[in-house]
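Next up: the structures, one after another.
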Structure P
């Protein structure tokens, strides 16, 4: 596949990474950031794998399928964790993760 065929997934990955970055920082500003540790850690992992997946797709890496599959797993986990919290930033992050997972599945299915 050329990088143009990955366009929607690349966009979803970058949008998810941005949502995860925002969520992690917003979690640190919550009254009890220690209660948000799992969310913050997973946000950081998710943002990084999303950026890696987008870059791999853009350059047509031979590891695209492996990276995108891992991205799907981490985004799913991140979305599940964020969805447990009622904060707006967590809910927005969960939605971005879900959208990213849906686009990633289109590539790996």
Structure Q
């Protein structure tokens, strides 16, 4: 499955959504995935983002979505189960059972 993440620092994408429903909707929104895979540069007034905002309102009732992570968005192919981890706005994919051992040398 393909998901959207914003790996740049400053603002996340789905991790900064106001509700779990908006987070789920935003991380798998196919028109944005298609636009990015076609090499399009996205910005707040891009037609696919305007469509996203309208579709988000219909799907979740949310009228607002913070798009600060938009310009850093990338498409990642993942295999569930997975989690999108966010630190200081930078999103990354983590999987259960991953290596979380600290190396102290």
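Values quoted throughout were computed directly from the atomic coordinates according to the rules given, and no laboratory measurement underlies them. Note that the structure is a prediction, hence the values are computed from the model and not measured. Cβ atoms are built from the backbone, for glycine too; each structure is taken alone.
Determine which structure produced the value 0.94 for Rg/Rh (Cα atoms, Kirkwood Rh), for residues 18-81 alone, calculated from the coordinates; the candidates are P, Q. Derived from the structure labelled Q.
Where does the value -0.40, -0.61, -0.68, -1.13 come from, among P, Q, when log10 I(q)/I(0) by the Debye sum over Cα atoms at q = 0.12, 0.15, 0.16, 0.21 Å⁻¹ is the thing being computed? Write out the running numbers ahead of the final one.
Numbers: P: -0.36, -0.54, -0.60, -0.93; Q: -0.40, -0.61, -0.68, -1.13.
So the calculation was done on Q.
Identify the structure, out of P, Q, from whose coordinates distance in nm of label points 7 Å out along Cα→Cβ at positions 10 and 42 was calculated to give 1.5. Provide the component values of the computation, followed by the final result.
Values: P: 2.9; Q: 1.5.
Of the structures listed, the value fits Q.
Calculated for structures P, Q, distance in nm of label points 7 Å out along Cα→Cβ at positions 66 and 90 is largest in P.
For helix-only ellipticity at 222 nm (-39500 (n - 2.57) for each DSSP H run of 4 or more, over all residues; to 500), the calculated result is -8500, so let me know which of P, Q that is. It must be structure Q, since only it matches. If relative contact order in percent (Cα under 8 Å, 6 or more apart) is computed to be 34, which of P, Q is the source? Computed on structure P.
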